[in-house]
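Throughout, read-outs are computed from the coordinates displayed, never taken from laboratory work. The shown structure was predicted, so the numbers you read here are calculated from the model rather than taken from an experiment. Cβ atoms are built from the backbone, for glycine too; each structure is taken alone.
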Structure 1
Amino acid sequence: MAVLKKRFKSAIFRIGGVGPASSSIVAKYCQKEVAAHERVVYEQILRGLPVSSPRYYGFVQGDSNYDWVFLEYVEGQQYSRERADHAILAGRWLGLLHALGARVPAAARLPGRASAYYLQHLRTTGEKLQRNQNRIHLPAHELATVKGVISQCNFLESHWGQIERWCDRMPSTLLHGDFKPRNVIIRTVNGLPALFPFDWEVSGWGVPAEDLAYIDLAAYRDVVQCHWPGVTMRDLHCMKIVGRIFRGLCEFRWESVKFEPDWDFSAIKLDIYYLRMKEAIEMAEWEE
């Protein structure tokens with residue numbers, strides 16, 4: 001058994017030779033609520049959708065507050081945002097997920113991912129950074145980054161009504177919520193490349209903005225236009241911007257947790273996220 005990933009509240013292992021035809025499987029040891037959430041996704045949602053995904057082998061109750069979830073180990077190429085063919089493949093896959101996932105009753109019962117969810121992230125981040133910026137002694141350049149993030153949060157909150165109006169143009173649906181290169185593998189199936197996303201911990205029900213942040217929008221619209229004829233390319237471009245903003249707020253939220261006196265804080269990641277957010281804000285046409 002090999003360790004693939006170990007985090008604060010979970011661990012993921014690869015177990016060789018125990019799957020079909022002596023293949024490997026993935027064993028995820030995680031908190032019960034996380035395991036229950038992923039079980040709903042695999043057992044009640046993905047199995048009824050025409051999208052590729054790792055095969056689900058079931059779960060086993062663990063000790064205390066943890067359970068095991070077992071999945072197919074998917075070998076292949078890691079998804080890249082920089083490759084046009086990958087972005088097109090992602091656009092088509094997400095188009096099917098969003099358009100058809102909206103019809104699955106179990107998907108609508110997942111945690112809400114409306115704009116209010118991200119607004120709470122924004123406010124939590126701003127409060128934590130504001131409260132502790134003078135309690136943690138930082139070098140001048142790191143303090144400048146922290147103050148820059150606070151300024152970005154203040155700007156976005158002052159324009160939140162516009163963000164909500166952009167979101168109102170899109171239907172609510174199932175979204176993955178963490179569609180990143182590290183969570184997506186591409187492998188060949190019947191001679192064609194197929195996408196295999198995993199790690200559905202933060203999936204939910206709401207506007208699919210986060211999933212659209214770095215994909216090919218034309219490929220996405222080709223799939224969804226017959227299901228959502230009222231959604232225009234302009235709407236999707238707005239969602240791409242909003243998706244980058246929402247993703248940035250999630251990143252800010254996590255880094256702000258570390259900005260407490262009992263954490264070993266580093267501004268390196270926060271600086272990266274600040275620059276990404278700066279780019280996202282500059283992409284938008286803001287009302288006065």
Structure 2
Amino acid sequence: MAIKKVGVLGCGLMGSGIVQICAQAGLETVVREVDQKFIDNGLGMINKNLSRAVKKEKISQSDMDGILGRIKGTLELEDLKDCDLIMEAVVENLKIKNDMFSTLDKICGEKTIFASNTSSLTIIEMAASTNRPDRFCGLHFFNPVPVMKLVEVVKTIATSQETIDTSMEFCKTIGKTAILAKDTAGFIVNRLAVAFLLNTVRLYEQGLASAQDIDDGVKLGLNHPMGPLSLLDFLGLDTLVDVGNIMFEEFKEAMYAPPPLLKKMVLAGYYGRKSGKGFYDYSGEVPVPTDLKL
């Protein structure tokens with residue numbers, strides 16, 4: 001089945017990025033939020049991204065107008081009823097996700113595919129809330145969505161091969177490279193990355209080196225484009241605590257348990273870039289390491 005119309009649940013950082021790339025690929029796109037202000041904020045981010053592309057002459061103004069014309073914001077789940085594919089990108093709260101999917105299951109036609117952008121929950125936990133587990137998969141995008149080329153397509157024990165084939169083709173349509181993963185918390189990339197990032201915090205917490213030297217060591221020694229503590233600030237320390245807790249609960253492996261320092265920083269409101277302070281302080285023109293008084 002060819003995907004021609006998509007629905008997106010959530011218009012935050014990830015959701016708005018998914019909306020943008022779908023509309024850029026020529027697909028009619030409906031995004032649903034719980035409050036108009038979240039729709040306005042998300043569409044504002046899309047407008048900003050596209051305006052930047054126009055300024056750099058990567059797309060024309062008419063291209064931008066066409067992309068925005070293919071996007072519709074709504075507060076009603078009912079407006080997603082005729083979508084071929086519906087992807088959720090809301091908070092990592094299983095009940096919230098399941099409530100939406102359970103409602104949509106009754107609204108949408110039997111051919112509609114449901115997908116989750118979760119980074120840590122298992123897909124079958126959401127598929128079980130519907131009567132279409134064979135048409136339910138994971139489509140895990142990476143931040144920032146318009147830039148990052150990878151999508152993890154996640155197959156549960158109940159997902160049909162037709163659903164996987166359709167999802168793989170959809171990823172090609174929107175210009176992404178898809179890799180297939182089994183349905184286990186963290187999938188491929190986060191199973192590796194979360195353990196690495198949490199271990200980086202432990203080394204810093206133990207006084208092995210300064211934040212700047214750890215970041216420089218990884219950038220120059222491992223050829224990473226960004227140091228791990230800077231990356232943590234970009235992703236959000238609160239997000240890593242949540243994901244780490246979920247993965248520790250799933251696997252009971254110590255490497256996924258958030259270290260004490262990380263939990264203390266989140267309690268103090270040090271979430272990273274979005275709060276202005278994390279492992280680095282972003283209050284000035286140039287980020288400087290935060291004095292955490294260790």
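Annotations for the structure displayed:
- If relative contact order in percent (Cα under 8 Å, 6 or more apart) is computed and equals 20, the structure in 1, 2: 1
- Ranking 1, 2 by FRET efficiency 1/(1 + (r/R0)^6) of positions 35 and 59 (r between Cβ atoms, R0 = 25 Å, to 0.05), the structure that comes out highest: 1
- Highest-scoring label, criterion being mean count of other Cβ atoms within 10 Å over residues 91-98, among 1, 2: 1
- Which of 1, 2 leads on mean count of other Cβ atoms within 10 Å over residues 131-138, largest value: 2
- Source structure (of 1, 2) for mean count of other Cβ atoms within 10 Å over residues 27-34, computed value 17.6: 1
- At a computed 2.6 (distance in nm of label points 7 Å out along Cα→Cβ at positions 115 and 203), which of 1, 2: 1
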